[in-house]
1. Taking Cα extents along the principal axes in Å from the coordinates of each of P, Q, which one would give 69, 47, 38?
2. Starting from the value -13500: which structure in P, Q was helix-only ellipticity at 222 nm (-39500 (n - 2.57) for each DSSP H run of 4 or more, over all residues; to 500) calculated from?
3. Which one of P, Q has distance in nm of label points 7 Å out along Cα→Cβ at positions 87 and 183, as calculated from the coordinates, equal to 4.2?
4. Can you rank P, Q by distance in nm of label points 7 Å out along Cα→Cβ at positions 95 and 111 and just name the one with the largest value?
5. Comparing P, Q, where is FRET efficiency 1/(1 + (r/R0)^6) of positions 199 and 255 (r between Cβ atoms, R0 = 35 Å, to 0.05) highest?
Structure P
């Protein structure tokens, strides 16, 4: 490549796409690279059966697990990255998620920044992505436990989420020939079982336990190794180069002009969808990068 660019962004998902959007007004020359093509606009976009049943748009090829077994990852390579095929659930992490959270299986480690550091960027991210909801009401607050019917009346379906704890052995590797190898062991299963039990307790008084639990659409089980859309923490940020790859601006400790703005920078996963935090962080990093251009 002989042409000069001020910034080269690799990947057009929630992180890379947002970063590029934020840098565009600077007037600098920005190149956005994406391995995938344009997502086809067709009626099947709106079909759950086509998207998730027939896997019409899944195009990441075959990956392997730590035992050499192949699987089809829930990964989509298109302009826009995984945001082209995702649930569009944009929740903030809670204040306590940025601190040490103790579980039976171990500790969900603290982040080098606090919720207060991210809060203004969450605000900007929500405006940019047109997040809807009643201001000031935590969407993760459970309904009144004394009225289980309220739980069912205001739900289309149920999705139970608990946090995986970081393990050094859980990792992504690239094998010879370019094939991706994913090593993953689930953690924090005791907390998941307690959540499922509490969920069943809500359903018992309204006599719909079997109707919900036995439905094939009930999502109280684990996604398994192919559910890679929420994986994070493979290039985490921090203040100590011996325990983190990135500094608090998400710049590589040892490379002055390399930043990482996807979910790799996470120190812990919390129990909510990561996308809004990815977007907020990309805006935060873009603000920092702009001062250096």
Structure Q
């Protein structure tokens, strides 16, 4: 297996981010530098997690079989499947830290036009909720349209021009969209935020206007239609761009992990999916500046 140029660029970014996170953890006294070194360096483990999804492998075992020759050449030793799988399951914190750096960079280079929405991230159907061992205490029963499910909701804000993720938030499935919209989700954003009817709230709009962010939503049937500009009409019609983002994450980046056996594996794949999608949206010139955001 040969890596492409964009794969090499991704690895360089991930390596810098992981090194800076490790340096900060050591400085805070949260990491013990003694003991055995990991079989696979942390930067490689995070990169392999994203590469597995990008190449379309649905299970770690099939990905390991395809990577055996590459692992032998790259690391100079034979790595067993147990070692490989265990290393990939321990990256949740680093995936989240790298993803936070990406969204922080995106917020600093935005167009001023944003879309907000949520998508369901089910663990299983409602009929299997009581038997599921994943997400106990945090996952809840929610509904999407006419179908109920057990799991979480992913709330996100994207730039409507670049389609890049500005912020995201995970909540139990029973949390409404308007309750999930808080100050952290729109921090450092100014302009127009387009949402669906689930975000209609005069109080929330007034709060956001104080932060130079206008909330634009369609009206319900029982509401009076206020005069609306041509620009706002165009923005409302383009709101489905964020739904296209959710579709890309689910269809191309395996956002939903049906093979997870524990909550760590479930969130590992979720964060790797979002991080892979975000890195895909960068060009080489801009990704070179990304690593300066982690300190």
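Only the coordinates and a few stated rules stand behind these numbers; no lab work does. Because the structure is a prediction, the values reported are computed rather than measured. Cβ atoms are built from the backbone, for glycine too; each structure is taken alone.
1. On the way: P: 68, 41, 38; Q: 69, 47, 38.
Clearly, the read-out refers to Q.
2. On the way: P: -7000; Q: -13500.
Among P, Q, the structure yielding -13500 for helix-only ellipticity at 222 nm (-39500 (n - 2.57) for each DSSP H run of 4 or more, over all residues; to 500) is Q.
3. Values: P: 2.9; Q: 4.2.
Value 4.2 for distance in nm of label points 7 Å out along Cα→Cβ at positions 87 and 183 corresponds to Q out of P, Q.
4. Numbers: P: 1.5; Q: 2.9.
Top value of distance in nm of label points 7 Å out along Cα→Cβ at positions 95 and 111 goes to structure Q.
5. Details: P: 0.15; Q: 0.95.
Greatest value across P, Q: structure Q.
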